[in-house]
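Each in structure tokens, the structures are laid out below.
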Structure 1
Amino acid sequence: MEKGQIDFAKDSVWKMIFRLAPPVMAAQLIQALYNIVDSFFIGRCSEEGLTALSIVYPLQLLMIALAVGSGVGINTAMAFFSGIKKKKRAAETAGVGTPLAFVIWLLFALICYLIMPFYARISTDSEMIRADVVRYGRIVCVFSFGLFFESIWTKILQSKGDMKLPMTAQIIGAIVNIALDPLLIFGWLGLPKLGITGAAISTVIGQIAAALIVMKRGFYKPPALKKYWVNIRNIYRLGTPNILMQSAYTFYIFGLNMILATFSDQAVTVLGLYYKWQTFFFIPLGALQTCIVPMISFNYAQQNTKRCRSILWDAFIAGAVLMGMGTLCFLFIPSQMIRFFSHDSEVLRIGVHGFHIIGLSFVPMAVSLLFPVFFQAVGSPFKSSALTVIRTVFLFVPLGWLFARFGLYYFWLTYPITEIITSAVGFAMFRRFGRNKTKTPCKQ
């Protein structure tokens, strides 16, 4: 083992979390600034543009789900093969990453370009908002190759315990985005005033900058063509639960947008603003998810189920404490959070009540979102996917529709009730972990 490298089998869980999590949190903090900064500047241009960003947001989540989920599959498979001392197989898995990123980007870009006008039409009745949705959505989706490559290469580096270079890449990418946003949106320094188009261009340039930084160390030589099938099967056997979990956000947020649109465009805007802030406050939880996957996968490969349990319980404690801080913010300063983006009095009225109720869901959400990545890491994709489907398909949208029948104020109860039920189901599934012989999560 190289000097300073983390020993997943022996180091204390808290030592690993405190060493691995801060760089990931810093990187995700910077990543969160992409959407927050775009919304901040666009909110000063027009309320219609802010609503358009909220409408496009589910598609951006789907894009991230495909990119990051594929990367998580690579990350988990590499950690497994490293755990059983098969470094060549780990390198083969990494080598599949770059061509895979290209293919999934190309398919996603083509589909989004074609469906964007239809998506805009079913999302709003405002012609102005529709035009903004098409302009912004086509640019951030069609030119998203930087995000796909960066996500894959980042997960390859993280599987080896390298959190610093991905953090550096995302910091630089975000700085590029933040610097370009006012220049291109407002037309500063003699540049054309592009409005929402400028925000989209700034975003994709920042993503490309981040990808270029991790490219050298994240790129592995692709293996022989005959090696692709077994590696892709491993990647998506392990990565599909994460893709489902992330892409489910797309569909349930789209569904919730449709429900809120029956009340007003301002209600849709509030939901979009919540998810902007949620991205920021969920950074600690996202870092824990990223960190525990290779830790658990490595120890599970060595059949150390007791240590796997220990990692999960410590992650629960850390997640609950950190998410509790988010709850306090949503309870005590919701108006300040909303005014950061919008000064519309109706958005403020709806948002303050909504933020109060949603904030109560944060602590149980730390549990409900850690269980799926745990099951993913131990090669139980059915349980991981089942939790995601229960949470997003059977709870979020149906409960949202049900509570909306009683009025907009009751709609927000969807969040805490969904997370409590999902956590309970996760605990029921977890009770059987370790009772049976461990199964191999990857085909060797």
Structure 2
Amino acid sequence: MAVQMRKLDSSAPDFKKTLDALLAFESETDDAIESSVAKILADVKRRGDDAVLEYTNQFDRIPDGGATSMAAFDVQQSELDAALNALPDAQRQALQVAAQRIRVFHERQKQELNGFSFTEPDGTVLGQRVTPLDRVGIYVPGGKAAYPSSVLMNAIPAQVAGVQEIVMVVPTPDGVKNQMVLAAAAIAGVTRVITIGGAQAVGALAYGTATIPAVDKIVGPGNAYVAAAKRRVFGTVGIDMIAGPSEILVLCDGSTDPDWVAMDLFSQAEHDELAQAILLCPDADYIAQVEASIHKLLPTMPRAQTITTSLGERGALVKVRDMEEACEIANAIAAEHLEISAEDPLHWADRIRHAGAMFLGRFSSESLGDYCCGPNHVLPTSRTARFSSPLGVYDFQKRSSIIQVSEQGAQTLGKIAAELAYGEGLQAHARSAELRIKS
């Protein structure tokens, strides 16, 4: 099985145009999907549990004639604990260690997010109070693949933030439950697990039903139907982001084993055919070595067909003038995962402004970040790292401004506020401030 990756050169006159075309990804708004999702959401909003039950039986092919009540989709805590205890020792320990590392990182993150207050000379107190959301919904994919790591990455920051209710929904096609996903829910402290998915699960979480409480925010990835549903319910609830295909960008100075870099490119390309893997390097000979490694290692991959399609359609090996230019191009790409595989990675990291997560040095493979380093693996894609951040404790908190004006402060601030209010033609605003000024 051969793969033909694009080979680009940054010195070519049409390089920017070619790169822009390669990076372009519009999450296709398929009219049929949008229409279907709109119908499902409206139905869930109108009929509640009955609609959720009907769609789940239909789409997830629930066996034995389907479920007859929503109670069939609730997973009891005892089942979560049993799933955890039944795992092979190595799997259970891996989940527990990963969860602990994720928890430690996000607890440290929370320390940096505390509120503040200060008192002005006249006694006025100003500040900010940080409080957790009451209830959040976590969507965990359960179709083609199962992702226990996503359970940990979504639930643990919510728990660290202080969210009291974490409701997890996960589809179980043909009624098959993934035991590692259930075990991860037990470890992460999920308060309720419901085996439903698709747009109907998003609608149930957003609007609430007789058996499913409405949440304040929905996080977690899903298929095109889930993404379309999240877009539509935003405003009724908060959402984390609309996730696009996975991406990796490797900046390499030519000092890393080419097999390592080839496998790092594979690690994202194996997700799906639309994933993107790009190498930037100033050494043409090294790029040829990586290409040779790709051809050598590809036949050993169980997901070789997916990797071949991904690398062939959206991947690239790019020759750049130098590492400085590589950093400039990296900022334009604003990749989800950025590996700086170089002798002095910190030197180049200082030049990076836009990346979901940076993996510094040849031993920092992106796959370690996906599972167990500690920082969150839910990252902005499709160049949204220019203005978005990884999922974190802050996504499960909100901030309230604190304003306690002293009597003395009201004399000064009242005059300023009244002047501005009269300028805007809002007389009641002005008089409200003036009434507190001593005559």
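Laboratory data are not the source of any read-out in this text; all were calculated from the coordinates shown. Bear in mind the structure is a predicted one, so any value in this text is a computation, not a measurement. Cβ atoms are built from the backbone, for glycine too; each structure is taken alone.
Can you spot which of 1, 2 the value 21.2, 67 was calculated from, given it is Rg and Dmax of the Cα atoms in Å? Answer by label: 1. One of 1, 2 was used to compute helix-only ellipticity at 222 nm (-39500 (n - 2.57) for each DSSP H run of 4 or more, over all residues; to 500), and the result was -14000. Which label is that? The read-out was computed on structure 2. In this comparison of 1, 2, the computed figure 3.9 for distance in nm of label points 7 Å out along Cα→Cβ at positions 41 and 265 is attributed to 2.
The greatest value of distance in nm of label points 7 Å out along Cα→Cβ at positions 137 and 281 among structures 1, 2 is that of 2.
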